[in-house]
1. If helix-only ellipticity at 222 nm (-39500 (n - 2.57) for each DSSP H run of 4 or more, over all residues; to 500) comes out at -8500 when worked out from the coordinates, which of 1, 2, 3 was used?
2. Of structures 1, 2, 3, which gives 18.0 when mean count of other Cβ atoms within 10 Å over residues 463-470 is computed from the coordinates?
3. Consider the structures 1, 2, 3: one of them gives 7.1 for distance in nm of label points 7 Å out along Cα→Cβ at positions 207 and 543 as calculated from the coordinates. Say which.
4. Determine which structure produced the value -0.44, -0.76 for log10 I(q)/I(0) by the Debye sum over Cα atoms at q = 0.06, 0.08 Å⁻¹, calculated from the coordinates; the candidates are 1, 2, 3.
Structure 1
Amino acid sequence: MKDFRLRQVHLDFHTSPLIPDVGAKFDKKEWQETLKLGHVDSITVFSKCHHGYSYHPTKVNTMNPTLKFDLLKAQLEACEEIGVRAPVYISAGFDEKDAVEHHDWLRVDPSNIGKAPDFSQPGYHLMCFNTAYLDKLIAEIEEVMVNYNPCEIFLDIVGEPMCCCEKCCSDMTASGLDYNNIEDVAVFGRKVYRNYLDRVEEAVHKHNPETIIFQNSGHVSKGRRDLIDTIDCLELESLPTGGWGYDHFPMSAAYARTQRDCFLGMTGKFHQTWGEFGGFKHTNALRYETALSLAEGGGCSIGDQMHPEGLLNKSTYGLIGKAYAEVEAKEPWCKGAKYIADIAVLAAECIKGRDEGGWYDAGANRILLETNRLYNFIDLDEDFTNYKMLILPDVWIFDEKLKSKIDDYLANGGKLLLSGVSGLDNNNEFCVDTGIKFIGENEYRPTYFIPEFDTVNGKTEYLMRAVNYRFDNVDAEIVANGQNPYFNRTAEHFCSHQHAPNDRSLTYPTAAIKGNIAYIGWDIFRGYAETGDFHIKELVAYVIKRLMDGEFTIESTVPDKGIVTLLQQNGRKIVHLLYAHTTVRGQNTEVIEDIVPLYNVDVSVKCDKPEKVILVPQNEEIDFTYADGKTSFTVPKVEIHQMVSIE
């Protein structure tokens, strides 16, 4: 992407036609001064919002009835004068005006076939891209391209539909599909979405091949490269206070950076999420969130919502400016920098989908994040040899393609961590030499884990709620054992408040290492996502450390709530150290307020001997030592975010 900006604002402007004087207080000079206050270098402006109205004169749609001038043109011209990039937003999946006027254009959930649409509650209704609505949407896109020639078109609320409207049902029947079969509906939905993507690309690029297209579905699906093949820059929607949490963006970024050189972390200025007028988060939260985007290798985007009058809120851009002033100072060490990863997680989402697969991936993400490892999430098309170690979390049954890739990877010295049923074929036989023989799923749940290594609470029996798998040892090293409870909890036999204690009469192996391959006999990653037991993390961290055998590219004394990343920028390496304390406010809002600095953080990086180590952007050299291929230094203070350039 030629003109990738790191300080972007995604400006919502979903404005009811019932509100008077839309845009009446827009003033070019004030708009420009406010963007400068926020240190903003790109801002999304609206062609059409979720309510379905345009913010400019139009021959193919309806302009907002209380808007009296071309607001889009005024915003674009104001931005161009001060060098601010301005993508144009078009609501694709929501168009409430058309939803009310054309019920036959509405998307119908498979569970609601034949039912009348429900307009009894406030909110938007999804549109079907297999109806004449798509023709109208394409006309709206082309009108924007012809009249405004934007640098980017941002299309919102898109994705593969599960629709059983009259048109979709008729077309499915005609093509030999059964609209009562949910799998057939999904197949047809993929076809509909592919047609939508192709038509949008044609509509945009026939007018300007350089215009960027972004299709926002709120999530970049792991393993679905076909869904992003028309997208140049990925925008990762992840508002930590809006339910995503602070561990979501690192996982999303860990896949996105394997797909595109350019991506944005999209957070918000809101206390919680989109739609808040008057909602603000603490300055320190936004400082941390933007620093996190840089540390993970991305640019920054902050969500805002403009008042219908057309005025940007000065307090909002004062808040944004405190974060973006810091980003601006750091940009020379961030632009073009590429993330360095030691470990790759083969994302379970690729085969289990987002809802189920997300549990396994979340557990792996949290353990790697909390132990400060360098990692990516990958799909089956990635080159495994880019990584020192692969993790296949819990669910990866091998087929011939995967077996072949893993065999080649291991033959080249790669290290492999398996868990659950990962590594097995359809006959429950391991496809690689684990040194053990798989027996099957344990009938008991929960079970107990007994480490053969030192842990914080010693070598005792630890509760494991995750599904356990039994195996016999052949010639592997056993690093953990297990025990069953006396019995499963039923109405006929139970003990205490939750489950029976461990029965010491039988002890069996539960984790094994042979050479470069390790196996853990639990759905260990889903288990950590569900319960977060510290001893689960201890087990996985121990096995990873054993396999890596001192080959970590970076190690530090940053605690578990911190973030440590390493990026390569031309001839220098950039270390990012972040730390912030999060807490829950209200019912489920994770926030950052006060900052507790870290002092005297030790860092060691595998690299060639440098000439100097510099704290940036302060440009302060610090002492370092070099031995055994490692550059070691101490960072005196980390207050939210500290970058170190090794040159």
Structure 2
Amino acid sequence: MKIRYLLYVFLILFLGCSDDKSTTPTPSDTTPPAAVQDLATAPSIEDQVTLYWTAPGDDGSSGQAAAYEIRYMTTPITEALWDSATIAPSPPEPAISGQFQHVEISGFDWGEWFFALKTADEVPNWSELSNIASATIGDTTAPGAISDLFVSSFDESSVSLSWTASGDDDYSGRAAGYDLRYALTTITDESWEAATQVQSVPAPDSSGVDEAFTVTNLDAGQEHFFAIKSLDDRSNESDLSNVVSATPILDEIPPEQVSDLEVTSANGHNAILTWTAPGNNGSEGIAAEYDLRYSLAEITDESWAEAIQVQDVPAPETPGSEESFTIGDLELETTYFFALKTVDGAPNWSELSNVVSATTVANVQLTFSSRTGWAASPAWSPDGDKLVYVTDHGTNRTRQLSMISATGGQSVRLTDDPLRSSHSPSWAPGGNQLTFITYGSDLTNAIWIMDPVFGSDYSLLVSHGEDNNIQSYSFSADGSQIVYSVQVSFSPDYLKETYIIPFSGGSPELLLSDDWPTYGVSWSPVGDQIVFGADYDIWVISANGGTPLQLTTDPARDMFPAWSPDGSQIVFSSNRSENWDIWVMSATGENLSQLTFNLADQSYPSWSPDGRAISYSSTSSEGISDIWVLYLE
């Protein structure tokens, strides 16, 4: 066996060698596969590309090769770039020569990609580089260039442009945005980035639709060049549009001088001014801005710069419009001078307006009754702009509710019921509805609630039963409770009791027994105390009950107490100065101060929501009552 094996090895070595014992054996396969010449791509789907080709052979174009290597990159592939291209994972095994093959490769970003492959046999011998195939992923079609940009109009500071919308892909669809720019020299592709980009240009409309936009805040007298590009949602940018230019007119015409400036009210700390809006160029167009000023001395061109400039004056309206503005934070009982100028966008300034003056009034009469009657119980609206009060309207002598601006003017009726009288108006929690006490022919008083509009229906809020007349009431600081005084008997005792009841309804709880003939109650804005008048003095009691604390001890009569909005003071009416006047003191009963000094009788004081004014009713010796407002320092 061993001899046979050695003979077999010898024969193999002998037959496999040439006669020249110095040479080595040559390989049996040196023919590489043929290069693929028909590599192609199918239309791409999202991030995926499909490649197609015909399988080459193992030796040239015959047989079956052993492996493929497929590579791709974003530039055309060459032999020199082959090693730097990305290798595609999991290529298929070669099929028999001549068969059609394909592979799907995914994970591509948007853009154009290039592909090539090589084929190897089992040695391996590698084919030459295949033909180069390419595929485009995503939207690479830019919007079409706008070619009809033109200037439709211009003035001293703006230019209006018009054009036709192109599209998303060339001239179809709808682009995503515009990039509109201007410069003081002509715009080219090279100077595009240096041009000023216009903000807030509306999004494009559909292809073929007329577009328009006005570029503002341009320098007058200088030529401006304009161009535009369209962009799609993939940031593909159109070519530059045609370039147009315009020179905004150099505006040398100032706005018209205001000649009808007027002070319509100078009540308290405010002065209300009115005037007619001028134009931008004389009496035409809309001006840009007002400069309204005031001073303690008469305003002239020479003293204009020293006058105080008013802030936040609204921009002018169209010429001929009635303008109005309120200047606040003025000193009481002080004479002020007012004037204004108007400016356009150039800017050109108008001449100084007529100069007007007014003296701020600390004590202002709002109603002007010409006969005996009631105008009493004023109550401020939560915003401090209006007052609701009681009046008899002079018809059937029943007392009704009216409303007037806190600065005066025409009053508006809220109720007109010939069978019922109303008094003690107050704004309900939330400030959207009005409450008041009303009684009918049965003389039973109750608290009602209504919308502050004439003709509104009103609903019962609080009643204490028949023959029990609610006299006064007040809401807690959080609006959840109501304190009210009720008359439980008539002549000769006229006994009263005071109760607290939830605003939402429920059973009333006794706060003060009939030992306390209360007249006027007011709940502290802090919420912990209630002030009331009793036995012609002012008292306070805890909202939780207890023993009342006496604040005034004067032999005179003190009535109608009301808290200041911050809870630090109490205002009331007193005849300690012979006739009835309005007085104020600290919440502890100290630092009494007389506020009014009129010969008429003042009563029903009420603080404004900001604490800077007190409204009250003033009744003359002839019995004529009117509503006044006293402004505080």
Structure 3
Amino acid sequence: MNQILHKIQLHERLGNVNWVLQKVVQHYSDLSWVKPEILERIKYYVKQCAHIISPVTIEAITSLPDQDLSHAGLRPLILAASRIKPVPKTGTIPFPAVSSVGIVRELSVAQDAPSSLAPERIKLLDDTGSALIKAISRRVSGQCVWRPECYNFQILDVFGNDDPAVKGSSMGLPLALALCSKILDEPLPGDLSASGVVRRDGYVRPVTSMETKLEVLKRERFFVKRVMVSSDQDLTSVPAGLEIIKVRSISDAINIAFPERVHISNICVPIDIEAELASLKKQYEGYLIDTCEENASQLISYLEQSHLPLPKNRSIRALFVCYWRKGCCHCHKGESGEADKSLSKAMGLYRKHPGLILPDEYFELKNQYGVLLKDLFKYRQAEKVHTELIKEMASALCLDHTRGANLSSLSQLYLAQCRYEDAEKYQRMAIRLVSEDEKYRNYGYLAQIHTRAGNFRKAARALSLARKSFAGAPVEIQHTKKPFLDWIEVEFLYWRGLRSVNRRKQVFQKLYAIASEYSALEGWVAALINKFWAIAMLLEGKDREGLQVLDEVISFFHAQFAPVLRVLGASVKAQRALYFLKANEIELAMEDMRGILEDLSFQKDIRVYFKKELGLISRLLKDRQWQKQTLEQGAKVLKSIIAKIPY
């Protein structure tokens, strides 16, 4: 009986209401000692979840003793539940998943809603939406542009709460259908569900555990009669009453779900070029690189039309920005040839149309490109971009702040290469030029230079100036940029504590006080603060606490899809692997090394930069018996990775 109770509790936690009610009725006589509680629970679910209570469950409940049903007031509730018919809602679809057992959730898409999606959900939404918009555009005429920042989605349990535990690409097909429903403002057929992986090119791929998913759908959502799956999905059995619809692509899926010709009013609208440029900027800064590149290409085609309904000054500037964004996207993907083509076209437009493209805008974008090259470890090319900019700015009218921003970027490039004197020189030059509102940031970078050079007295002085400048900054900056300065100070405190054994406890107490404000890990800066917190605790012998925080930081970075952030994750894994090697936990160290291989192989240029280290790790992972020499080699390569990642 304990085993049955355990299973009932498990299914109840997971929201399998029909399974729970059917099992409770089946074992009702054996559970007489908790009969009042059971009847109250049945009553609760019949009231709260009437729309999903199946006829089979209703029949089971009505088989209970009449006296008990009447006493609990269940008869009128059961009658009401039996008459409820689920009403399809726009942008929603039930879909199956598997955790420890099969479950059903409702995927609900919202439009123009504040988005705080986890990285894996952002990536899923972006890839799925891109494939969907391409499919829709083939059915309509006009410009269809995918704007991922305009949508949000939730995975809802039976009580309407978001379930963050449900993950994976198998919800791609239901997401595509729900998103299409929201875009078209038409509900999906109420008897339809789906499960399938959607590739960015629109093809639908099979999923695992499909039989379990079909069983739970039939039991928990009695109104689902049709299930859409990949044409490549293998099925050994299908529950009676369910029709399997096999689709090869997203186009097939929307043709079946929405057989009527779609209304284009919500899809193809006149291009608002300024809104599209702002959208490109959001996509680029959100690391939705494929979508940014695709949309930039689409806008370029639009802007290069011979009869464009835009004045020349707006179209030329927009074309310049689109080519620049496209080039940077290719650079992100390691496609240097394509990047050079697009960036050359952008620079050609700037030189051909003086006055139509403001010098400051050109300089700002070129500076950002240099920063991107630095983040991808293309140091020589980055230096060339920034030094070219210094020469170009010397003979152009531009803001002092723009000049200072470029000098600061050059300084950070030299810092990444441990060229501390050059880094300090250019950062001091930058401080003289940047606007007062931004000086706190540059003093912060100066403090970071001195910290890494080991000059803690100068670092403390620069930090003090940074705090003083920050105190005078506008309120909105103080509200949003505080984590940056705290990161700089936490790094300073860590290195100072590491080098000053006598003062370590006192210094680390200050570090802990700052870091404790960032336990939520909201962003990569907070994650880096927590990294220093964790390795400081390990240094003080607080192994359990330090490893717990390191694990959270590693999980944060591993969930990211931006290559630069995965590199930061590799650095943290290298720190933990070093700890495991010292503790002779070889298997755990090797597990982190496998993770490092994955993180540093994510992007072509990064992979090339760490080619030597990746080769050494690959060889070490093949060694089944780690000797003293192997341990030394492992520690050496991990230290090399940490040293080469400048964060």
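Coordinate-derived values only; no laboratory data. All values reported here derive from a predicted model rather than from experimental measurement. Cβ atoms are built from the backbone, for glycine too; each structure is taken alone.
1. Numbers: 1: -8500; 2: -500; 3: -20500.
The read-out comes from structure 1.
2. Of the options listed, only 3 reproduces it.
3. Structure 2 accounts for this read-out.
4. 3
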